[in-house]
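Listed below are the structures to be examined.
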Structure I
């Protein structure tokens, strides 16, 4: 059988002894290739590997086959990726709801992309939502789980709606004998100890995303409470007192205005607070997604710029707390779509019961794809998402299995596909992973995490 090199192989680095670091974005396998194996690999299309007698080389050839560094010559790898992408989008196995019980918020963050609204989800709309969920189990017997994300606005401004709907959803899942999963995106101000305990124990909310954008003064200028009080102190205190059954992910939104303070913030998280495992933290770039964002485009970091900064944060995190940083290393699991906005049975639901595919659009009726009160129908907006394809640029990219074309909002709007920021920094992250590998080989893993 003839073989060829995978189109998803990435040469990460060449070592001093001539060996190479090779990463395959389809399998997520990161390996070291010696010179003898490189010679076969580089000329694999013209090599009859069945005639190689060297036992060690045959072992390495089998490894290359098993890890897809080399693949049968007749395989069309791009078509395989496209087939997996298509089949996963329409499996109808997970009913995924992102629910905004209100679009109101107790904060006025300048980079927020949502238009504010005082609307809250009425009891009638809550009942309609329960019916909507039940109807899906009747229509799609293939559903194997229900996944809920509480979103907003600030969802904890409507705690009773969350408690009420959670009870109903859990009851449905018990009747269907399927698992129920829930998480919440919150600014953390109302996530006190009592609330977190109820969310974990009664609502099965297992994780929360909370944003901290800098040390106290910087954070308070960016994450602005309507009442003018200190949001930093409240949020940090709530995180410390949060129910231990809830995994906290702290998102740090970074632009040129706060990037210089990230080193200090990282040290605060790890050295002063002992955070890293739970809560964990990560960095993400601020973007001007629409005209509701009250920020200047010039303050936002482009992909390469943010990736460079992000790798510096990761190195610092690694130096301070190795175990925490390792979670951000490669290999990554390949994606079949960039996000669930491109999948069936995914709904982002606003307080009025209108649904959308993407949460960047929630509350903007121009982008709604349906209404929970009406029978489902494939509207034009909905089908734009369901038939959204990859760009030619993305199909040629070795990073495709890890990105799947990037955020669909750009492709949907006819713009050029935007590479995810991770694309620009993943080779440097892999090099750091290799340095950690050498450390683990030289001595046992040390643990310096505090919690």
Structure II
């Protein structure tokens, strides 16, 4: 058996000598998906799903974690895979980015020009996101006054929401001109494609029977209900079709639903008294007060410590404040909640060759070497995490791994110290081949 391995090593070495001209780029720092940094050639780094960092060694200023903006606008310092888990529309700002210099929210303007702080995704059309870091100062969403053509064909200068509340047509940045409202007279349109439905529009925009100067009440064989419509903090009683802002069916303006109410943050349980719902990015109760606090306690779930993988039930904000990994609201701590790849003996190249998913304490008791929370063993056809013999991290065990190892060996690449003896010698070749022939599981 020893002779067979010596022969194999010699044969591979001879093949390598004839192909050394194809040696690739020198090794450099490689950030892996689990947030760890290793030294690999760029090709090997890409093969294991990593990203080359362009520096010869790991360590500062390289950090394989980065700032991740969550859907609610909070920021977590984490790996890219964890950011994917917490946010379907990932906003990960790259390696070495930090939350202290990352802004995840900004001013968002409602159609009635009120403002609230939001992440970009929740600030969807017809709302307008003005940009990360912009705050809601009193005038940031206020428009200039512009021309409004009302039902009788006359023109007035008004804000858009005031104009819509009068069933008018509003013209952005236009003044009242003598002929502006002649061709835009608003009225009731009985839609031919949808029987018994009515909309307020101009004659040119009506696909049905048009009655100029009329509202939708008792028109088209239907009845449009009245209710409160909010333009900023002002309340109007209008038909539902007239309101282009927040409409409250069958609700009076006294007490006004547009006046201050309680805004509850579900992540902290804190209550803020705000003028109207548009300023609240969470749950709003019109007319409610914050003393006593009407907000339910904050949600909590399993939180994995990034250094020890220990699991504790905490709120999202408590978890990310420690830069730990939050597993989701209501998630319990189970033996596998914070599990990761555990490498069990026999050991080759400083790592066990048998991979299983265990929490860090269970892995240490096995005994084994833990690769970190959220790490995986790799697919069955290409085991990587605990398989030191899979030297190039690609395609499972093959002769290409032997070529890659020998290239590293003759280049005095630190990775060629396969037995972790702090010395690159022919013994590393023998130890590599032993691991190669036994394989990984």
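No lab work stands behind these numbers, since they all come straight from the coordinates. A quick note: this is a predicted structure, and the numbers were derived from the prediction, not measured. Cβ atoms are built from the backbone, for glycine too; each structure is taken alone.
Numbers for the structure displayed
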{"item": "Origin of the value -11000, where helix-only ellipticity at 222 nm (-39500 (n - 2.57) for each DSSP H run of 4 or more, over all residues; to 500) was derived from one of I, II", "result": "I"}
{"item": "Ranking I, II by Cα Rg over 2.2 N^0.38 Å, for residues 132-187 alone, the structure that comes out highest", "result": "II"}
{"item": "Highest-scoring label, criterion being distance in nm of label points 7 Å out along Cα→Cβ at positions 220 and 364, among I, II", "result": "II"}
{"item": "Identity of the structure behind 17 (criterion: relative contact order in percent (Cα under 8 Å, 6 or more apart), calculated), options I, II", "result": "I"}
{"item": "When FRET efficiency 1/(1 + (r/R0)^6) of positions 180 and 428 (r between Cβ atoms, R0 = 41 Å, to 0.05) is computed for each of I, II, the largest belongs to", "result": "I"}
{"item": "Comparison of I, II by mean count of other Cβ atoms within 10 Å over residues 100-107 - largest value held by", "result": "I"}
{"item": "Structure (I, II) behind the derived value 1.20 of Rg/Rh (Cα atoms, Kirkwood Rh)", "result": "II"}
